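Following are the structures in question.
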Structure P
Amino acid sequence: MTEAAELPPAPDEARTVFDEFFPEAVRYAELLADAGVKRGLIGPREVPRLWERHLLNCAVLSEVVPEGVTVCDVGSGAGLPGIPLALVRPDLKITLLEPLLRRTNFLQEVVELLGLDHVTVVRGRAEEVLGTLQPVHVVTARAVAPLDRLAGWGVPLLRPYGEMLALKGDTAEEEIKGARAALSKLGVVETSVLHVGEGIVDPLATVVRVEVGESPGGVRFATKRAKAAQVGRARRRR
C-alpha cells in the first residue's frame, strides 16, 4: 500500500475562495491525501501541492461558469474540477461522470460525506450516457485528453448553445489550432482561451472555452441522441 505524503496546511487563498465551505474543502483535501493516494486516484507526489495545483486551480474555474446552470464534469476521476467547483458554487447542479468503479465509489463517498446535495455521481463513459443523461449547459474537464478527443466526448452532452470549459496548460492555443477541423464537425462555433484565478493561483489557470451552436456534436451525434431517446421512451412504456 502506498504511503501518503503529508498534506500541507491550507493557504490563506483557500479560505478566501471556499469561504463558508472551507472546512469541507479541508476535508476533501484530507481525503485526497489519504484515501485518494491509497486507492491510486492521485500520485503521492501530488499531495504537497494539492491546494495550489489541484483544489484552487480547479475552484477558480467558477469565475467563468454562469449562475444556476447544469454542469457535467467529464472524466471526473478523483473529483477534479467537479468537487472544488461544487464547493464554491452551490447554485450549480453538477454531475460527476466517471467510468471506473473505484473512482465513482470514492466520488460517492466524498459527495455524501461533504453533504453535496447538488452533486450526482454517474458511472459511465460520455458516449454511453448520450441520450440518457439530460443535456447540460456546461461541460467541464481537466486535461484528460487532447482537445479534439475531449470535445468528441464532451460537446455532444451539451444543450444547444452550451459550452465546454477545459482546464489546460501552456499548449492551449496550439491544441485549438490543431483541433479546428474536428471542432467544426462537432458543431463548435467559437473557441477562446481564458486565464482565471487572479490573486489566487500563480500561474493563472488556463481554460479553453468551446462554444456550440444549435447542434452540439454535429449531425451524427444529433441522430445518435435521437435514437437513444427513442429507445429510452420505448423502455419506459414497457
Structure Q
Amino acid sequence: MSEQTPLLQLENVKLKKHNQTVEIYTSKLFPGLIYQIQGPNGSGKTILLDIFAHEQKIDEGTIYFDGKSGAKKQYSSKIVKRLITYIRQDERVYKNTPLATLLHVMKSKKVSSAVGYKKVMELLEDFALQPIANQKMKHLSSGTRKKIELLTVFLQDSKLIIIDDPAFDSLDDFFVKKYVKVLQKSIKQDNRTLVLASPQSLARLRLIDITLVIHKGHIIRVEKTYQRKTQTHRKPPIKR
C-alpha cells in the first residue's frame, strides 16, 4: 500500500463550522478499500465527509486528490466533484418514481435510453424492487426511498463513494446482505474507494477494511480490519 498513491489525502486540515472544529493531522484514503468513519453524534463525522466530498472549503491545510494538490490548484474542485458520489444523511425530496429517479442518474453516462432502461430494470429486479418501479416516491416508505438512493451508486462511475449513515439497521436483511455483497464486489473490482459514516460499528457486515474513529473533531484511532478468507479446519485423522 505504501507504493500506491492515495485517492484522497488530508494534511494539517482544519475547518470550523457551526461552532464545531475538525482538525486532521493526516489521513489517507486508498483505492480498492472500504472505510468507516465511526463516532457519536456531534463528533464531526459529517463535516469530515463534507471535506472528503469537496463540499466545504477548508480553513487551513491541503487536500490531495489522486496525488494532486488542491492548495497548488493542480486540480479543479468542480471537476473532482464529478468523480464523487455523496449520499447525505438527510433524506432528499423525490417527486418522481424509482424508475425515473434511477434513469436520471444514468443520463450522465453515454448510453442509449434503451440500454439505460434495461440496466435500471435489472437492478430493481435484482433487489426485488421491480414491483414499485412506477410508484411515486413520496408514497413509498422512508426505508424503500433509502434503498433507491443507495442503489444509485451502482449506476455511476465515481472514484469515491461517500455514504453518510447508510441506515442498514432500518432495512430488511435481504436487501442489506445483497447490497453489501454487490457493493463490496464493485469497490474491489473497479478499484474505487468507499467511505461509510455511522455511530455504530459496521464490522458485523464483514464489509469494512479500515475504521477511522473520530471524537471531538479528531481522528483518535485507526483500526485495520482487512477481510480475511475463512479458514477451513480439517477434521483430525481417525485413528485405527
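The figures follow:
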{"read-out": "Given 8, 33, 36, 18, 5, 0 for P(r) over Cα pairs in 10 Å bins from 0, in percent, calculated: source structure among P, Q", "value": "P"}
{"read-out": "Read-out mean count of other Cβ atoms within 10 Å over residues 84-91, computed value 21.2, structure in P, Q", "value": "P"}
{"read-out": "Source structure (of P, Q) for relative contact order in percent (Cα under 8 Å, 6 or more apart), computed value 29", "value": "Q"}
{"read-out": "Computed -10500 for helix-only ellipticity at 222 nm (-39500 (n - 2.57) for each DSSP H run of 4 or more, over all residues; to 500) - originating structure among P, Q", "value": "P"}
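Every read-out reported here was derived from the displayed coordinates using simple, explicitly stated rules and does not represent laboratory data. Just so you know, these numbers come straight off a predicted model, no measurement behind them. Cβ atoms are built from the backbone, for glycine too; each structure is taken alone.
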